[in-house]
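Here, each number is a calculation from the coordinates, and none is a lab measurement. A quick note: this is a predicted structure, and the numbers were derived from the prediction, not measured. Cβ atoms are built from the backbone, for glycine too; each structure is taken alone.
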Structure I
Amino acid sequence: MKCFVGETDFRITEPSAVTIGKFDGRHKGHQKLLNELLEWKKRKGYAAAVFTFDMSPMVRVPSIPVQGISTASERRREMEQMGIDYLVEYPFTRRTAQMPPEEFVREILADRMNARAVVVGTDCGFGRNREGNADLLRRLSAELGFELEVIEKEQDGGRDISSSYVKEELDAGNMEKVSSLLGHPYSFEGTVVHGNHMGGPLLGFPTANIAPQEGKALPPFGVYISRVKAEDRYYRGVTNIGCKPTVEGRWPVGIETHILGLDRDLYGKRILVELLHFQRPERKFSSLDLLKRQLARDREAAAAFNAESYPLSL
């Protein structure tokens, strides 16, 4: 996959099928759109191209941190795995924000992206104040030589699947619903780093610690039943997200996972932690003995957890 990051002077020379959007999380609604894009690639031989921004427009608002469902690197990897040929991460500047929608269609989609087909959702919006829509694309399609396909929104129980819907469920800790909307579990990936070394020697509960990915939204602090990919194999896990109030109780936030059935040194190795179920909120225990008892119960819950969609090994 060819990725244009932060470039305005890019050009796709081969005919392409194009879609536009933020694609935060690549949920089932996004997948429906992208799969239709790939159908154009199959039917007509067009390159599959995605237009998005190199950062959310929210990052331009002072003092409001941007927390996405996926990071830029995750989005790139997922697009490449799906078979997307070109990913344009266009810089979001003052000029970009004020670009008239017709200019966007002419200069970006038709000219620079060489669009022969444009695939969008019914609620697509682009250009200044999101004034551009499917009607504008339809009006310009014949003149600029592209076909337009408008896709109905993917729904969940009568509600449109959207990034805001996923984020709402994530904020509530409803991990089963998040998995359902995304089509895969919500996950964090990182290199295992040294923690305070209290989990193993002090509690008999060794953990693999990774740092949260910058810009990626966190679910509520607490303990989760998880699935962990380490050394090309999946394991059951108990994951704590938070500040460990009983033994530390201070920032920064950490993600630490006790991996069932794996008793090897993972320092310096990359692991993938998928959150399957919110087990309990993070809390401060009055003694280490009470904490140890609770950790034993958490481990038992993880061992007994039934995750038919996401097989677990021991």
Structure II
Amino acid sequence: MALFERFAYSGEMTDPDRESSSPVWQPLRSPDLTELRMFCAAADLGSFGRAAIRCHVSQPAISKRLASLETLAGVQLFERSRQGVKLTHAGRRVYEEARRVLDQAEVLEELLVGLRRVGGPVRLACSHSAADAFAEGALATLEYHHLAIELVTANSQVVRDLVANGSAELGLVASRPHHTPYPGVRELLLCADEIICAVPLDHDWAGRKSPVSLEKFLTTELVARDPSSNARWTVETVLRDSGLELPPLLVEAATPEAARREALERCAPVLMSKRELSHGGFAAVEIKGLSFPRSYMFVLPAIGEPDPAVEALIERLRSRI
């Protein structure tokens, strides 16, 4: 079934074998991929304004394109209000088909990129926390039929080294507060993150509605990453800027997975990425007057532009994180 089933009269039959003429009906133009991406972005985000930011266009431009799409469909696709937009019944039907079209377009794009690439798989280096929090899961859900990915995990400093010396074409690391820019690489924002205090679901702090006091947090034994990790650096920097010290430690874990395992076994608080909550088994705990924000960054060589395969990987990761 076609995405849109409207037809337009375009003249009369001129077949001399017919005794009488009859109208010829031809389909109106098909929606282009740009319109479908804008449409799906607005549906996903519930706002033309946010969709415009995602699609790197102005809000009037996206409003005009989506109004044109509604004209093409012949029905209203969005319900508009001061709170934003949401799909109509017809809009939901179009959304399902548009998603299929865009998924197929991505597969085709990957095929074209893969055909052009002759240097083997894209070498992606991830910090332990980036791989654990989302990269491994995101890569598992991507249908890279035509683009091979070689994943290496290491601490953030080693990831930057690998990209700087050409051993990896793309890196994923967490940013560090007050860090000196690393020579040989440049960094692009992927997403915001935060180091949080989390506890197993059977811990006394789990489910509490009020924040844990600063004094209680600073005197409670907990699990943390090793001193070379970005998570540890972020927490210690924030505490040091406030004239505070890290709480007493039960264990210094080498990886995020090891930290979670130790916290579960000991039923103890643990410092970890907010994105690790998706693994389950833990509840976030607010600490009064403290927060440990950071960001995840793409790492690229300082000189030159990424090839199409690396650009494709960046865009696919951004779209899923």
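Upon calculation of mean projected area of the Cα convex hull in nm², for residues 155-266 alone from the atomic coordinates, which of the structures I, II produces 7.8?
Working: I: 7.8; II: 8.4.
Label of the source structure: I.
Rank structures I, II by distance in nm of label points 7 Å out along Cα→Cβ at positions 171 and 259 and report only the one at the top, that is, the highest. Show your work: numbers first, answer last.
Values: I: 3.4; II: 1.9.
Checked I, II; max of distance in nm of label points 7 Å out along Cα→Cβ at positions 171 and 259 sits with I.
Consider the structures I, II: one of them gives 17.0 for mean count of other Cβ atoms within 10 Å over residues 99-106 as calculated from the coordinates. Say which.
Numbers: I: 17.0; II: 13.6.
Structure of origin is I.
One of I, II was used to calculate helix-only ellipticity at 222 nm (-39500 (n - 2.57) for each DSSP H run of 4 or more, over all residues; to 500), giving -11500; which?
Structure of origin is II.
Going by mean count of other Cβ atoms within 10 Å over residues 131-138, which of structures I, II comes out largest? Don't skip to the answer; put the middle values down first.
Values: I: 16.6; II: 20.5.
Once mean count of other Cβ atoms within 10 Å over residues 131-138 is worked out for each structure, II has the highest.
One of I, II was used to compute P(r) over Cα pairs in 20 Å bins from 0, in percent, and the answer was 30, 49, 20, 1. Which one was it? Spell out each step's value before the answer.
On the way: I: 30, 49, 20, 1; II: 26, 44, 24, 5, 1.
The value was obtained from structure I.
Supply the structure label, taken from I, II, corresponding to distance in nm of label points 7 Å out along Cα→Cβ at positions 67 and 211 with the calculated value 1.8. Please list the in-between numbers first.
Values: I: 1.8; II: 4.6.
Comparing all candidates, it corresponds to I.
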